[in-house]
Structure P
Amino acid sequence: MPRSAEVSTAENGVEPAGVKSARRAIDLIETFAATDAWLSLSDLHTRTGFPRSSLHGLLRTLHEAGWLEADPGGTKYRLGVRALICGTAYLDRDPVVPFATEALERVREKTGFTAHYARRNGAEVVYLETRESRRSIHLVSRVGRTLPAHATALGKALLAELTQDEIAELLPDPLPGLTPNTITSLDALHRECAETRERGFAAETEEGTPGVRCVAAVIPYRIPGTDAMSCSMPAEVSDSEAVRVGELLAETTAELGRRLRRAGIR
């Protein structure tokens, strides 16, 4: 299509075919990323509403490019190794990650608990690095996983960087609950954010995961803060111990923020 025709089509509010296909390919990848299951063409048609004829071509292209892998029968798909390669490239090129990894290792050694580094992406937090407790029985890294910001200490620490109006624009009311303990009202979340600012770290008990409590603090190198570190621990850990770990995290992230600013990282 000539350039002038492309511009005219865009101005009329109709997406060029290439743009529509690109958007659909991205939506498909995100659909696969949101589930652990193998998905068939029928599954994807139900989840996305895309025409079956379009899905055939998109699945073939993504499979040939390594973004998807197929089951032995060739009828179901899941994410392929190319997704991991590109995701790893994001971390490899992020200048904060080496500094954060070093800080995580220090926190794990001092507390004995699992330490996480995450970044807010809209209404979610994305785990970018984890250092598992040596006593942990969990062997799967959380790197790349997402959780609703309001249901995690990491997310609360980062939401506390925003104004009430900004939070209200970002999140629905009521909020979705992950467990019986999850905060589900904006008013309650606003109170939690105020407490987080007052004490210097966020806290939650079994709001995101049953049997787990967490504390978290923002890494202050951007305004508003985008990154935070947390420690997760068994829910039966005492309040005084959780406060001790939260204060340690606040000290660690403050120092990490100073190091990042001295290094010119924003």
Structure Q
Amino acid sequence: MKKPILTVLALACAGAVRAGIHTQIVEYKQGDTTLEGFVAYDDVIKGARPGVLVVHQWLGLTDYEKKRAEMLAQLGYVAFCADIYGKGVRPQTTAEAGAQAGKYKNDRRLLRTRVNAGLDALRRQPLVDPKRIAAIGYCFGGTTVIELARSGADVAGVVSFHGGLDSPAPADGKNIKGKVLVCHGADDPFEKPQDLAAFEGEMRDAKVDWQLIQYGGAVHSFTQLNAGNDNSKGAAYNEKADQRSWEAMKQFLAEIFK
């Protein structure tokens, strides 16, 4: 039986990150707000390479996103985890997480400003090829990377894993310059059917190069081990959907960076 990819990763990281993978905390600013991101890359590889921005779920930047960044580094990318909430702002309860996520989801202008600050920090990394940039995000982060694209950011593509797809300004789809991949749990109770339909209409109207992959039997948070395995709660880990969506992302990145 295959182990979930993050379980394998956790075992690998129990001692040390694979030789060659360099990681560090990176402070950066958005206005007067100090943000604390995380960068990972393989320092055995020489020369500039594509950069991938990673945006966290509603608990803020955690070890989960850092592990994903290390996985991307092993694929040959420079991965930078953005910090949307700010240095030291790390919700400890679902109530705190809901309040933080709601603050930005209800102010898409601020959300776009924060994620673009993370994009700028990624571009400043010396090993990044600034002409080859993508962004991925989980849950709240999935919503965020789509907002990044809607802001008109110069990125080759974005990938949303079980992110919210609603938009207060559907016409902003016309600003999207890159390709879009959405990995969605087909049984996700938190995504309203009307929002899903509106997203599809937005992509078509704006003539975006987009893909929507729905994973049968998967609910919200299907890539996150700490979500448990009880689908009745609306959020649960799904090993097949996790693995399939990661492979879909790998193929997507290979396509946009070729």
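Readers should treat all values here as calculations from the given coordinates under stated rules, not as data from a laboratory. Just so we're clear, the structure is a prediction, and the values are computed from it rather than from any experiment. Cβ atoms are built from the backbone, for glycine too; each structure is taken alone.
The value -11500 for helix-only ellipticity at 222 nm (-39500 (n - 2.57) for each DSSP H run of 4 or more, over all residues; to 500) was derived from one model only; which of P, Q is it?
It traces back to Q.
Which one of P, Q has distance in nm of label points 7 Å out along Cα→Cβ at positions 117 and 133, as calculated from the coordinates, equal to 2.2? The value was obtained from structure P. In terms of FRET efficiency 1/(1 + (r/R0)^6) of positions 69 and 189 (r between Cβ atoms, R0 = 30 Å, to 0.05), the structure with the greatest value among P, Q is Q. Here the criterion is mean count of other Cβ atoms within 10 Å over residues 61-68, and among P, Q the highest value is seen for Q. I have 1.16 for Cα Rg over 2.2 N^0.38 Å, calculated from one of the structures P, Q. Which structure is it? Working through the options, I get structure P. If distance in nm of label points 7 Å out along Cα→Cβ at positions 21 and 53 is calculated from each of P, Q, which structure is the one that comes out at 1.4? This figure was derived from P.
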